[in-house]
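Engineer: What follows are several structures.
Please treat every number below as a calculation from the coordinates, not as lab data. In this text, all values refer to a predicted model and were calculated from it rather than measured experimentally. Cβ atoms are built from the backbone, for glycine too; each structure is taken alone.
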Structure I
Amino acid sequence: MTTASGTAYPRTIDNGVGERLTFLRVVPGPTGDRLEINNVVAPGAGPPMHVHLQQEESITVERGQIAYQRPGEEAEFAGPGETVVFAPGEGHRFWNPADEDLVCSGYIEPADSSEYYLTAMYDALRRSDSGRPSMFDAAFLATRYRDEFGMPEIPAAVQRIVFPVVVLAGRLLGRYDRYADAPEPVRH
């Protein structure tokens with residue numbers, strides 16, 4: 001399937017540290033375009049604590065077990081056929097606590113910049129030797145898309161003061177050519 005913007009689906013991205021996402025399609029949803037996704041998470045892998053400031057994220061376990069946690073709460077678990085939903089603005093993380101791959105389906109709605117952001121973040125992780133995006137990549141993505149995505153574990157002072165300085169330095173050093181096609185951030 002190819003959309004009006006020329007995006008071909010399905011399209012798979014891999015972060016090189018245990019997560020693989022397949023963007024299946026974008027369909028109309030109650031609050032905007034819904035990005036439907038399948039993902040495979042290796043044992044022990046999963047994203048750090050994060051927040052989709054404008055988007056709802058839904059994850060349904062197809063195979064395996066998912067562990068998930070909201071800030072200040074104990075970890076919870078879900079198995080095949082169970083769905084976990086994170087409301088817009090709700091911090092969360094999830095991981096695979098089992099010894100076999102976790103396979104899930106789900107969506108992000110409204111899609112907004114999610115597909116670009118996740119693709120860019122996965123690319124940054126793959127380019128890194130540390131399993132974390134470089135400071136230049138992290139600063140660019142966190143600053144540009146700060147109205148849509150947040151990383152609560154990064155201190156606010158770093159996000160508000162240090163990251164903009166790093167972005168300026170990155171621009172001066174020509175570090176952001178790879179982001180020439182970055183869509184404008186969505187402002188709600």
Structure II
Amino acid sequence: MNWLIDYNHPVDMTRNYYLDWRPSYRNILEMDNPVVVEVGVLEGFNTYQALKYLKFGKYYLVDCYKKYDSDDVGGLHLYTQERWDDLYLRTKERFKDYPEVEFIRKTSEEASRDFKDGSLDFVYIDADHSYKGICKDLNLWYPKVKKNGILAGHDFDLENVQSAVYKFFLENYVGKETGNNFDALFFYACNDWWMKKE
């Protein structure tokens with residue numbers, strides 16, 4: 001399997017390696033046929049690993065595959081629209097034999113409108129890494145998560161991501177209906193973050 005980007009990880013990860021690399025996905029082990037949305041797919045490296053070791057009722061892949069207007073992680077703003085179109089076709093082809101996978105080629109905001117509130121078991125955000133973008137995605141997708149479901153994401157080591165996630169959590173959890181039981185509701189490990197919806 002050829003990958004366009006060097007992820008500095010083994011292409012064929014073992015199950016334990018993958019679940020240590022994406023620890024938020026361990027939550028899926030406790031779910032029965034979960035309906036999952038991954039926001040920000042690129043060429044599906046994470047998706048490829050997840051499908052090897054986890055079972056999904058439905059796995060929606062949300063990415064607009066559109067040229068960035070500004071700088072983002074990994075120089076993606078340098079991609080031409082032609083390259084994004086090619087990347088979409090290659091990635092879609094990679095998962096053609098997985099009936100549980102469905103691509104949604106829309107912006108995060110547009111795609112969020114396709115789902116009812118409280119309809120998703122797990123949402124993983126790894127798209128626009130700007131502070132504004134992360135804040136927007138958190139507010140778009142949190143209502144879509146079921147009670148006891150998981151809102152999660154990647155790149156917690158980035159200041160923009162960490163600041164936006166902490167702000168969202170403090171505003172929506174601490175001192176509200178959950179009291180101060182946030183140690184059981186918010187987690188981060190190995191660059192992943194996740195929160196349980198009460």
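Engineer: Compare mean count of other Cβ atoms within 10 Å over residues 51-58 across structures I, II and report the one with the greatest value.
Structural biologist: That would be structure I.
Engineer: For Cα extents along the principal axes in Å, the calculated result is 48, 36, 32, so let me know which of I, II that is.
Structural biologist: Working through the options, I get structure II.
Engineer: A value of 1.7 was computed for distance in nm of label points 7 Å out along Cα→Cβ at positions 147 and 171; which of I, II is the source structure?
Structural biologist: Traced to structure I.
Engineer: Then there is this: When helix-only ellipticity at 222 nm (-39500 (n - 2.57) for each DSSP H run of 4 or more, over all residues; to 500) is calculated, the result is -9000; to which of the structures I, II does this value belong?
Structural biologist: Source structure: II.
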